[in-house]
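Multiple structures follow.
What follows draws every value from the coordinates through simple rules; no lab data is involved. Fair warning: this is a prediction, and the values are worked out from it, not measured in the lab. Cβ atoms are built from the backbone, for glycine too; each structure is taken alone.
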Structure I
Amino acid sequence: MKLSIKDLCFGYNGSLALEDIALDVSEGQIVSLVGPNGAGKSTLLKCIDRILKPNRGSVLVDGRDLARMSGKEISRSMGYVPQSTAEVFPYTVFDIVMMGRRPHIGWRVTQRDISVVAETLRFMGIERFSSRYFDELSGGEKQKIAMARALAQEPKILLLDEPTSNLDILHQLELMKTIERLVRERGISAVMAMHDLNLASRFSHRVVMLKDRMIHEIGPPKEVLTQKNINFVYGVRAEVLVGCDGRPYIIPLEAV
């Protein structure tokens, strides 16, 4: 399933937040959106998922304009994982993940819905939390449950807003490897807003670098995550080393 963004613009109260965004994401790709705070990464994800409606431009899934699709149709194509999930009601983890089946559920929950949820919990390695109440979990555990809920939708495109922000270094690595495995085994695409440039470099097929509401550069990590770009976009002087995998890794040195 191919995602295409064409000439997308979005603004809050007359002030532009995104301008002339054009991006194609092919099936089986991990694409990271990087850039400083306020560059528009989270806003772009919300525009893709129609949480926010662009002022201009279009978002297409396999050539179909999302503006002409119902909310249920969009949810069957795309799963969105926000930065944080604030559930105040005492739902169990199983119930929370079952909510991801809403785009598929008719009058009642079917055996297939139960099987999809159980398999999703297993895939994410969180079966042990199944009967726990969501509001009892840590921030990092809640992030994994939010991703499981999105996966239960059986999306072809996964949108993740800072998926590693509440995780320690071990669980960051585990989650990114899970995303990598999803893309490889299920042929889905993942678009992620990321602050950690080194994680973006290691796990992305392409990096989209945003600055001042616009795309500054798109390409493989080695072409985008350069000293010149990091200096210009972030205002930081950095050393860029090449790892044994041929990918760039960044050591920030000082503000310019």
Structure II
Amino acid sequence: MSIAVLDKTFSVLEVMARSGRALSLAEIAEECRMPKPTVYRILRSLRDLGYVLQPDRGGLYELSDRLASLREHGRDELLRAKALPFMRELHAGFNETVNLGLLEGVYIRYAHVLETTQPLRWIVKPGARDHFHTTALGRAIVSHLPAEQQARLVAKVCADLPPRKRSEARTRLERELAATRARGYAFEEEETVDGVACFAAPLALLGEPLAAISVSVPVHRFPEARRTALTLAVQQIAQPAALTSA
């Protein structure tokens, strides 16, 4: 027995893939022989998951590279191959835990971890997931996404809060994402785990807009000089110069 919403979703994807170009909502609905409101809801969900792009609000829809990547064998291995030179550089320079994360819906999934050799550490195992807004990895990624996609993700993670807290939480998160984008990296100290600070930078310049690298540091090993050095090292990951030196 088929599930109706899955049948409709794949009809939308097949129409978009077959067309070979960006399509309007009306074109997709007509080709799929489905009502516009139904197609719109499907497209909105696919956008939130990163499989469909809509560069201009109210404009045309197109398939993203993320959908194409599902055909690639060892998707995580390909991402690790791109990220490992940067991860190893950070690990060698600071001997702290370095994480590679991927945005999947409203979650960050940890795809790879280089563990510190120091005895006191905070380790997240590959495959674990956290809501994006609770991590530096998630904030680094989402802060650099298109405004409409970012707004939808923020609305989703705030939707389950009590109404009296929802507006305040949304404003606070929007401000943090704006600050993250402006400085080029994300930072959180003891917000997710007591005694742990985390820096993160997006990997958009590596062609991976839904991925980021972070460094987790116990706060007692975090004097001002080391904080400054780590800030500069993480910032370089998001800069064009980092690509030419890798």
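Given a value of 26.5 for mean count of other Cβ atoms within 10 Å over residues 133-140, calculated from one of I, II, which structure does it belong to?
II
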Practice item. For distance in nm of label points 7 Å out along Cα→Cβ at positions 37 and 229, find whichever of I, II sits highest and give me its label. Key: II
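With relative contact order in percent (Cα under 8 Å, 6 or more apart) derived from the coordinates and found to be 24, which of I, II does the value describe?
Working: I: 24; II: 16.
Derived from the structure labelled I.
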Exercise for review: Tell me which of I, II gives 0.10 when you compute FRET efficiency 1/(1 + (r/R0)^6) of positions 109 and 205 (r between Cβ atoms, R0 = 25 Å, to 0.05).
Suggested key: I
Review point. Where does the value 22.5 come from, among I, II, when mean count of other Cβ atoms within 10 Å over residues 149-156 is the thing being computed?
Key: I
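Upon calculation of mean projected area of the Cα convex hull in nm² from the atomic coordinates, which of the structures I, II produces 14.5?
Checking each candidate, the match is I.
With helix-only ellipticity at 222 nm (-39500 (n - 2.57) for each DSSP H run of 4 or more, over all residues; to 500) derived from the coordinates and found to be -15500, which of I, II does the value describe?
Values: I: -9500; II: -15500.
The structure behind it is II.
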